Structure 1
Amino acid sequence: MVERLRSDGIEMTKILGISAYYHDSAAALVIDGSVVAAAQEERFTRKKHDYRFPMHAVRYCLEEAGIADANDLDYVVFYDKPLVKFERLLETYLQYVPRGLGSFWKAMPLWLKDKLWMREMIAEDLDYRGEILFTEHHESHAASAFFPCPYERAAILTIDGVGEWATVSLGVGEGNKIEILREINFPHSLGLLYSAFTYFTGFKVNSGEYKLMGLAPYGEPKYVDVILEHLIDLKDDGSFKLNMKYFDYCAGLRMTNDAFAELFDGPARKPESKLTQREMDLAASIQKVTEAAMLRMAAHAKELTGADRLVLAGGVALNCVGNGKIVREGPFEKVWIQPAAGDAGGSLGAALFVAHQLLDAPRTVDDARDLQSATYLGPEFNDESIGRFIRGQGIDADFFGDFDELAEKLAEILENENVVGCFQGRMEFGPRALGGRSIIGDARSREMQTKMNLKIKFRESFRPFAPSVMREHVSEYFDMDCDSPYMLLVADVAQDRLLQVEHNGAQGLDKLKQIRSQVPAITHVDNSARVQTVSENDNPRYYDILRKFHQRTGCPVIVNTSFNVRGEPIVCTPEDAYRCFTRTNMDYLVMGSYLIDKRRQDLPEIDMSWQDEFELD
C-alpha cells in the first residue's frame, strides 16, 4: 500500500481513470503523476474481456492507495467521450438506413441505459460528488503511450479499431505535454480490417486477433495483392481508405459480407471447425499488409515530427510481429510500447492525461527505464495471506524461508521438464503474463509446446509460446539486443541456435512437427519468438528463477505463458491459481514462498466440465 502524503505532509493529487462498456474495462489510479495501481475488471469477475463498469478494479485501486472514500479523489476521468461516439453511431446508422436497423436496435438498449448517462452513473456507482472529466479515446491511448515512456520527446502512433471517430492518430509528446497532429477516421480502420479477417477465419473479434497473428507463419501471403487491390488503398505515408463494399460492420451484425467471401474463395470458416490452408494463407496475407501499413505510418511519424524515439498504443500495437518490424526496419533509434495497449490501457491514459496535460504534473525521465513499474500494478498477496489460504484448504505445501533456495529447487524442477504455475508479487496490468501470473517450463524440451497447449492450456495446437530470457543474454539466443520487458516484440531466433530442418515439403500445421532450434518450445514455425527480457530490477524473484536455471543448464531461456486456461482470464488470487492448477496437468505450483507438488495432493481426476464456466476465446 502506498502513502497518500508526501514526506512534507502535503496532500497529493489523486486521479482515477476508468475504461468501460466496450471490452476489457479497467481502472487505474495516478497520484501526483505517478502510476500507483491499475487492473482489468475481468481478473476479479473471472469473465474474460468483461466490459461492465469496473467496480472491482476501482475498489482495488482505492484500497491499494489507502483511499477509503471515493470523495477523497480529486478527479475521476473516463477514457472516451460517449456523446461523440453516439453521434458517430447515429450518423453511421442513418447512412445505411434501413439496412442498419437491426444493428442499431441491438446497440440502443446499452446506450440508453448506461452509456449516455456515464457522468451520472459514475457518480452513483462510486457515490462520488467530485469532478468527472472525459478525454477523447485516442488522447487516452496517446497519453498511455507517451507519459509512462522513458523519453523526453517522442513521436506518438496510436492504431486501433475505432474510438469516437478516430482509428489512427499520429502525434508528438515532449516533456509533460502531447499534441495530436494527424488522424484517420471511421469507417477506415486498420484495426477493423484485421478484425474482419479474424472474423472471416473463424476467430472471435476483439479476442482472436492474436491467434490470427500466430497462424500467419503457417501460410503463404498469396492474397496480399487481392487485399491491396480490392480492400485497402494504402498510400506511401501510411494513410489509407477501405473499400466499404466488402464490409458489413457499419450497418450489419457481421464484419464481412458476401462480396468479401466471393473475393476469398468461399464463406467464412465456422468457429472451432478445422483450419485449412486458406485460413493460414489469409492470416499470412493480412499480417503482411498490416506490417506494411505500420511501417509506412512509422516512417511518416518520423518525417512529421523529426523525433528519434517512437511510442505506440492502441489494440494494433499488440501486434508484436509488426512492432518487431518497426524496431528492426523503421527509422527510430528507440521504440516503447504501452503494455496495456488496448482499451484497458485507456483508463491509465485518461488519468495520466489529466495529471500531465491539464494539471501540469512534471515528468522525470532517463531515456532507459519507463515510469510504469514494469506494469506490475495489480494486487499482491504476501506469504501470510497465501499461507492462510493453503492451511484453510488443507493443501500439502513446502515453505521456503529463503527464496534463493526455492529458486534453486524450481530450476531443478524445470530442468526435469515439469510445468510450473508461477504466482509471485503484483499482478500484471495488460494482456501479457510477465512472471507474476505465469505458467513456465523448459524451453529446450521438444514436447513442451504440445504438452502446454493440449494438457495445460487446452487450446489450439498451432499457437506458439513465448520465451522469458535474462536481459544480458538476449542477443545470444535472439536476433535482437534491446529491452523487451512486455513481450511485445517478435525477433528471429539466433542463427547459431537453429538446427538443420529437413525440407520434406511440410505444409500448414505439419510444420509443427519439425524441431527447429535448441529452444524448440518457444521457436515458431518461421524461426521467430515473442521475446520477454527479464531484468533483476523489474522482477527480482522471476529473474532469480531464470538465473538458477541458467546456472544448472547453461540456458537462460524458459517458456512463459499466461496463468489461465483457454477462455479464462489470467488468475488474480491464490484461490484462482490453485483452482487452475488442479484443473490442469500442471506439475507444481509456486505461490510466494510456498511450493505445491501435484503428486502430494489428494485430488480427483480432472473433470473437464469446468470448461462450461468460460466462453471460448
Structure 2
Amino acid sequence: MLRRVLLRLSIVATAPILAATPAAAADDLAAFVRANYTKTEHLVPMRDGVRLYTVVYTPNDLEGEWPVMLLRTPYGSGPYGASDYRTRLGPSEHFAREKFVFVYQDVRGKRMSEGTFVNMRPQRAGGEDGVDESTDTWDTIEWIVDELPRTNGRVGMWGISYPGFYAAAGMIDTHPALKAVSPQAPIADWWFDDMHHHGAFGLNLAFNFFSSFGVPREAPAEKGEPWFDHETDDGYRFFLELGAVSNVNERHFDGEIPFWNAFAEHPTYDEFWQSRNLLPHLRDIDTNVLVVGGLYDAEDLYGPWNVYRVANAENPSADVRVVMGPWSHGQWARRSGERMGEAWFGFDTSVWYREHVEFPFFLHHLKDGPEPGLPEALVFETGADRWRRFEQWPPAITGDRLFVGPDGTLSFAGIEADGYEEYVSDPAHPVPYTQEITTRWARDYMTEDQRFAARRPDVVTWRSGVLEEDVTLAGPITAELFVSTTGEDADWVVKLIDEFPGEVEDEEEGPGGRLELVRSEIFRGRYRHSYTDPEPFVPGEVTRVEVPLQDVLHTFERGHRIVVQVQSSMFPFFDRNPQSWVENIHRAEDEDFVKATHRVYFGADTPTALRVGVLDRGP
C-alpha cells in the first residue's frame, strides 16, 4: 500500500502544470482543427458500383505531403455537411497537431453510404466473386492513393470495437499502401465476443445494441436509430420481468429486427456464426500491426488476444505486436486510465499509452519518426500496477493448478479428501452480475467487489491461505470442473478474485477486505462436448466441464488471498438457463425455467481446479 502512495506522490511531484482544464484543452483542439483543416465529402465507388460516403480532412498548408489515417465505421462518420467539423481527428489528441490527412468512412449500408449492411459481414472464400470488408478497404485505399492530392502514399488504419473489426478485416490481403494498422478491441467472433460467451447469450448487450443498431433502413440517412427506452433504470428488474428471451419480439421488437431473429434461428455455433468468425481469414497480411485491448473489457476481450495470436502465427512477413492495458472497453482512447472501478493504478495509464505507444507507432511507420521500441507484448500487470515487456505471449510460465477443497479451501497442493459443495440455482432469482443499477452494461463490474455475490447461498466460494509471498499469474486460465445437476442443463460461471487485507491504509485503495474481480467467464453446459451439437446432462451424473478464461497478468500480493467463486448465472449480462432441456434454448418459454441443485466436486478422482501459469512467485 505504501509503495503505491509513494508512487502517486512521485507522479504528482514530477507532472507538469497543465495550462488548461480538460474542457478548455478540448475546445482549443476543436478550434485548431477548424482553423487548420479543410473538410470535403465524397461518394467513393467500390468494385461492385456501390458508393461509400467518405469524409476527408486535409491540412490547409500550401506545401507538403501527408500520410493518411483511415477509420471505417458503422456508427457514422459525421458530423455531415461541409461546415460541420469533428472536434478531434485521429485516434488521440496528438494526431491533428502533427498533421495527417484524416479519412472517415461509413461502411456499406450504414448512415450515408449506399448498399446493404450485413452484421459481421462474412469474408469471401479464396477466389470467390463479390465483396467483403477487405475488398471495400482495398478499394478505398486505392481511391485515396489515386484521387487524393498531397498524400505521401502511406496509409494507417485504426478502429475500436466494431471499427476494430473493420481494421482487422482491412489488413487481410494487405494493400501495398497500408503501412500500419491498429485493431483495437476488435470483434473477432460473436460466439465468443459480445453476443455470446461459450454459448451463453449476452442478453443485456444484444438487446440494447440491436434495439437501435439492428433496425433496417429505407435509404441513406445521417441519423441512426434512437436508443431503446426501458422506462426504468433497473435493468435486472426489466429483464427479469421480461421472462424468457422468446418474449422479446412479442413485447418489444415486433419481429422487425432481422439479426435479433437470427439469434433464435441459430442457437448453436452453426455455419451462420462460423462464417462470421474473422480469425481463420487473418492471412496474407503484410504490414505493421498493433493490436490493442483492455484486460477489463466486458465486451471484447476475446477479440484482441486472438487477433494477435492468429495474425502473429500465420503471417511471418507482418510485424504483429499487442498491447493490453488495465482498461474497460475503449477506455484507452479518451479517459485518463488512472482507475477502473475500485482498482487504482497510481498513474494515468491511458494518457501514457497514447503518448508513448500509439502515437509513436503511427508516427514511425507513416512519417519515419523514431523507432518506438515496442516489445512484442506490452501488458499491464494488474495487482502490482506496472507495465511489463515480453518478447512473446504468453511469456515463459510454469504450469500449475489451484485446487478447490473442503471447507472452502483453495490450494496449489492436491486435495485428497473427496467431497462436494452444492447450491440451488433458481432462474426466478438469478445472481446479478453487478450491484450497479443500470439498464446498460456496467463496464466497471470487471473489477467489482464480489462480496455481494459471496453472501448468496447460490454462490460457492473457496479461499487460499494468506499469501506469504507475491504470486504472479500470466497467460490463459482454464477451470476444470467436476459437476452434477438435478436438471438437464446448467450454466457454469467461474470467477478468479483477489482478496485484499481487511485494513484500509489509503482511501484510493477502496474498502478493506474487498474481493476484487480479476477474471470471470461463463460456459453453457449443453456445449461442453461440442458447440455445434448440444446435449443434456444426465441428472445426478458427475460430468467434467472445462471453462476457458481469458488471459491474465496479475500479481496477488503477499498478505492477500486468492479466491475462486462458482455460480450458475450472471444476470442480466447473460440470459438465464432454463435448466430443463429444450432443443432450442432461445425458444424456451416461461414454464420451462425450473430450479435445480448443482454440485461441484473435489478430491483425487474429481479434482476441480484452475489450470494456471505462474510467472513469478516471491520477491
Structure 3
Amino acid sequence: MQLLEFLVQNQGQVCSKQNILDEIWPRQIVADDAVTRLVFVLRNALGDDAKAPLFISTIPKKGYVFLVTATPILSRKKRTLFVSACCCILLGILLTWHNWPTAEKRNNYEVQRSLPITHQEGREFSYTLGEGFNGYFHEKGNLTTLVITTEQLPPRVLIADHWQKRSLIIVDEHLFYIRFVDNQYQIIQQTLAGDIEVLFESNSPIYTLSMAVKTGDLLFNQYKNNNKTALYKYSFMSKQVNPLVLKNVSTPNKIYAHYYHIHQELLFFVGIDGRKPTIYGIKHDAGTYQYQISGFDKILSLTKGRSADELLVVGTHKFMQGIWSVSLETNEISLIYSHPENNITQVIFDAEKNTLDYSFQGQRVDLRELSLQGKQNDLPQLNSTLIDNTAHYSANGKEIYFASNRNGDFELYRYQSDSSLIHKMSNLAASAIWHYSFSNDQRKVAIVYSTDHIRLGVIELSSGKLLNSVPLDEIKFPLAWSKDDKHIYISEHLSNIAMYLYDSKQLVIKKKRAHLGLTAFELDPGEILAFDYQARRFVTYNFRTDELISMSDIVQDHMHLAPHNSYTNGKLVMLHYKNGMQKTVYRLKLAATATQRQKTLVANLLYSGNIETFSPSLSTLLIANKDNNLSGSIVSLQLK
C-alpha cells in the first residue's frame, strides 16, 4: 500500500529504484531486488500485466511510472478493477492493523537509552549472565580473553591465550565454552578459580553450546559431513557424547543456534533444508514439533524474551537485520531494535535490570582529543564502539557535543569532560546529522539532519524540543549565529557555493551572497569573516553594505576545503588538509594589510580518522577515529 500510494502521488513521473527504497525502507540496508519483488506483488494485487500495463509501467534502466489519465481513459470495468483492488489491499491492511498491535505495545520493549557496557579496542561478544557475575569474550589480534564482571569490581580476566573462543554459558560458578585452533575443537568447563577441564574434543567444528535444564545435559551442534550439522549431548553423569535423537520427526540437514527455553521446557533450534531457516521447538519425549516458525531470511541466535510465550531472535526479516520478538502463540514477528551500519550477533534479556544487552560486530568510530603536538587523550564513554562523530566543543571548552546512533537513530549528545557524563539533547530520530551551530546564549542549536528528507531545524537545548524545521533541497551548513541570535549564517557547498542569512525563528532566507562559505564569524552586526571561493581568500563581507575586504593571501588547494576543515575565532583561521592518514594543519593570521598576514605550519600528524573541530584555545583537536580492524562491542538497551 505504501508503494501504491507513492506511485500514485508521483503519477506520470519516473520513480527510480532508489526513490522507492528511500520511501519504503528509509535508513535501511535492503537487497537490490527488493523493489522488483515489491512491484511484482503490487502488480499481482492490481491484476496488472507488466507486458501490457494498465497501471504500472517499467521504464528500462530508469524505474517505474504510474500511468496518468492522459493515456487512454480506463474503461468502467478497468476503473472498477483498480478501485476494488485498492480497497481490498487497504481493507486487509486495516483489518490486520486493527488486530495487530504495534511491536512497542505488544512487546513493551520501548528503549529509553543505549549505553555501551564495554569500551575496549577489538571485538567483544558472547555476553552471558550468571548468578552474581557475567562474562564475555574479548578478541584483539590473535589473542582471545575470557572476562568476568560484577557490579562492585572491575572486569577480571580468567584466561587469555591464542585459542579462539565462542558460545559462553554460565551455570552456577562454572563457565562452559568452545575453544578452537587450527583443526582442534574443545568444549571447556572452567571455574572462577581458573581450573580448566576439557569435556570433549574433536577435529570437526563445534559451533554452539546450550544447557538442557530438564535432563542436565550439555548440548552442542557439530559439523557432520557435506555442510550438514547435527545435535549432540554431553552427559555429566556418564561423561559420554551421543547424538540427540529427535523422535518421529524429520531432522533438518543443518541445525544451529539451539536454545533451551526453561519456561516452555522446549528445545528450540534453527534448521535449514533449503535456502531459508526455520525455527523448531520440540520436547525431548514429543513425537512432533511443537513449533515451526518461518519468515526469517537469516538467524544468528535465539533466547527467551520478557514473556514466557516469546522468543527473541537476532536475524534478518523483510530485509532488516536486528532484534525481533516472536510470539509463540500467534507466530507474529515484530522488530524491537535495529543497529544502523552494524550487525547484531546476539542478545540477552535481563529481567532484573530490565535491559536488552546485545553484541554487535561492525563499524566503529570513536571521539578522541589530540593536541597539536600529537598527544592523544581517550575520552571515557566516547570510545563507545558505536558511531560518535560530528563533534564540537562548547564555548568554554568544558563540554563536547557530538552526534551518535546510541539509541538506534542519530541524536545530538553532550559530554561533560570533568564527570564523563553524557546527556541526550535532541529527539530527532534522524538517519544522519550533518552539521550544527550553537546560539550565542547557548540555549538553542541550528542543525541540519536527515529523516525522510534533509531538514534544517532549531532545537531548544534545555528540553530537546524541536522549535521549528524546514525541508532543504540539499545539505547546508549552519556555521554561526549573529551576536543577537536573530539570524543564522548558513552556507552550501554542493551544487552551488553561497552564504545565506536565515531568520532564526521563521527559518526563511533574508539575504544571499554567492561564492562565500567555509566559515562565518560575525565581527559587527551583519558583517562576517568568511572565505571567498572566487577570490580564493578570506574576506570580511557586510550583508548591509555589500562591502568586501580581503583579509588573507590566496589560499592554495581551496577546493579541498569544506566547513569541517576550518575553524576561526575572528583573528586566526585554522585549516587542515588530509592525504590519507597524513593530516597537515596551518594557522592563518588575518589582516586587511598584506604585511601583517601570516601563514604557519603548526602540525603534521599521522593517524586514521577525520578532524572534527578545534578547541576554543586552538591548541587541541577532536578527531573521529574509525577503526578498520575487527571491532564490536556489547551494548545495554535500558527499557521503559
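Among the shown structures 1, 2, 3, from which was the value 51, 37, 20 of semi-axes √(5λ) of the Cα gyration tensor in Å calculated? Structure of origin is 3.
Identify the structure, out of 1, 2, 3, from whose coordinates helix-only ellipticity at 222 nm (-39500 (n - 2.57) for each DSSP H run of 4 or more, over all residues; to 500) was calculated to give -9000. Answer by label: 1.
A value of 31, 16, 14 was derived for semi-axes √(5λ) of the Cα gyration tensor in Å, for residues 136-287 alone; which structure in 1, 2, 3 was it taken from? Walk me through the numbers before you get to the answer.
Details: 1: 31, 16, 14; 2: 36, 19, 14; 3: 28, 18, 15.
This value belongs to structure 1.
Each reported figure results from applying straightforward, stated rules to the coordinates on display, with no laboratory input. Worth saying up front: this structure is predicted, and the values here are computed from it rather than measured.
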